[in-house]
Structure formats: C-alpha cells, structure tokens
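What follows is a set of structures for review.
What follows draws every value from the coordinates through simple rules; no lab data is involved. A quick note: this is a predicted structure, and the numbers were derived from the prediction, not measured. Cβ atoms are built from the backbone, for glycine too; each structure is taken alone.
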Structure P
Amino acid sequence: MGRLDHVHIRVPDRAAAADWYAMHLGFEPVAAYDFWATGIDGGPLQISADGGETTLALFETSDGHPMIAQQTGVAFSVDADTFITFARSLPGEINSPKGTPLGLDDLIDFDLCWAFDLADPWGNQYELNCYDYGRVSRDLVEPAALRPVRYWPVESYQNYDNSPR
C-alpha cells in the first residue's frame, strides 16, 4: 500500500480552512498541486505540514460534495520537540472531538506512544502521535504530574518486546 498520500476533507470554505490549518497545525498549500484548486471546478486545495509528502485535500462543500466530517481517525506522527511544544501551547483554539478546548488532561497514554485526539472547527477528527515515549514522559508528563487518559490497561503491553515499561 505504501505511505499515506492524502486525506479528503470537506469544509465550507477552503481558504478559511487553509488559514486555520496553517495557524494551528502548520499546514501550507502545496504549489505543485495548485492546479487542482485553481483550474478544476470542485478540485481540492492540497495542504501539507511536511513539504508535500502527505497532504490534506480540502474540498469545498457543494451539492456534489456535501459536508461530511471525517471521523475515521487519521493520525499524524511528530517528533518529541514538536509534540511537547504542541502540548505546552494548550489550551488554545483547538478542540477535542468532544467539542471542548483540547488540554493537557486530554493526553492519551498508549504505552508505546503518546497522543492527542483533536478536531478542526468543521468536525474533522485527527490523532497526533509521538513515539519518543521516554522523552515525552521525562520532559512533559512527569514534571507536570499529568494523569493521562488510558484506553487499555498497562498489563496489555507488559509482554510486548518494544514496550517502554
């Protein structure tokens, strides 16, 4: 299958959405794909936070493309510095999928990685992951005495070879 290429996201206004994704998540338009947005009626505006390797394809809602929020759990991975900086910027103007401001108390401990579930203003949902488990534990979780959300008991990972525990 290869790597993640792009994800289709429906928004009511592509320009406003591109501005929000740029301001809050570091996405920028990908010039190489500008022809889709400018030359094809109903085409997507491709934005990326990694230089175009993976993109979000912003489709403006219309009769042919109704507003359907993406809720299937698209996940992005970042390094520890980026993850910690993001976490320390909370709460801000990013919501959790529950519709409340995303905060440090929304941090998820998956034992192999740390994560935040977040939503854009149009209800599209994402997961932000960091696999540098030890660094995030030492530099963010322990100093702030955070009590992360857990979906599975720690015992689930005790026999896993790469478990940080």
Structure Q
Amino acid sequence: MMQKLALACALVSQPRAMFLDEPTTGVDPVSRRAFWRLLNGVRVEGVAILYATANMDEAERCDRVGLLHAGRLDRQGTPLELTTGGDAVLVGVSGATARRQRAALLALPMVKLVFPVGRQLRVWLDVSCSLAEFKARLRALDSKLDAQPLQPTLQDAALRELAMKEHGDENG
C-alpha cells in the first residue's frame, strides 16, 4: 500500500517522467500486479517511466531494457532484441535424472552453458548443433531424458550474458 500511495502522490503533480527504483520490492504478488496495472495506465497517458529492477520478469514488461554489468550499461534494447539472436539456442532438458546430468552435459562439445531451473535444466547449445543431434547425445547419457526448444526469457538471456562475462568470453 505504501508503494501505491507513493505512486499516487507522485502523480498528483502530473509529471512527464517518473524515476522508480525497485518500487515492487517487498510487495506481495497481488499488489505487484495492481501496481503494474497502475503503471501501465500512467504510461498510456504519455508519462515516461524509468524503472530500475533486478526482477527480469518485471523488466520484460518494459518497452526498452538496459542491462548493467560492473556498474556500466552493457546492453540495451527491447526485451525481444535482448533475448534473440546470438550464437546459441536454448533447450530445456527434463526427466527424473536431469539435474544429476549437469556435469555430463557441460562436457558435451556443443553445450555452452547449463542452468538448473526447478527440476529442469536450461541448456545453451552452439547454434550449429541441431536439436536431433543433441537429443541423440542426451539419450546416450540417459534414455529417459528429453529436450525441447525454449524461447529464452530475459532472465535466461541475462544469466547467459553474466556467465559468459564471468568466464571471460565476451562474444558468447
């Protein structure tokens, strides 16, 4: 309620631009959705909103996103621009033993990165690798595993970008 009240107070002056620093931190999910509905209404009325957040689900709602690394603007664009292209494709690996196969998957030459997400693994493959080729390698590790192509989220892309920088591979 405090965040909504602060937004209402800010809107009284009919601003042309608003700067919000993590306004939904500590806000419950129902209030967060209500807050975003309010922000969308403000945006439709022509108010520019600069929104700082570490929550990539929220950043995906924005028209443009800037990703920071080491305190500097590293990449920027629409959420779609930041999640597409590049030299890797994303697949989801699922099955009862998926998480236990993480190290084995990382050892495959076509695999660039592997991130556990729940019971699934999100695997970044070299763009030159076909899904059929990867599935064949996967079945050789464990016949009960399956892989399906995924549309990367902004969270997926940001994690990949950060991991590549940490490993010193600026090109992905």
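Miscellaneous remarks
- Answer label among P, Q for the case where helix-only ellipticity at 222 nm (-39500 (n - 2.57) for each DSSP H run of 4 or more, over all residues; to 500), calculated from the coordinates, equals -11000: Q
- Which of P, Q yields 4.0 [distance in nm of label points 7 Å out along Cα→Cβ at positions 23 and 87, calculated]: Q
- When percent of Cα pairs over 30 Å apart is computed for each of P, Q, the largest belongs to: Q
- Structure from which 4.5 was derived, distance in nm of label points 7 Å out along Cα→Cβ at positions 15 and 119, options P, Q: Q
- Structure with the greatest value (metric distance in nm of label points 7 Å out along Cα→Cβ at positions 111 and 127, set P, Q): Q
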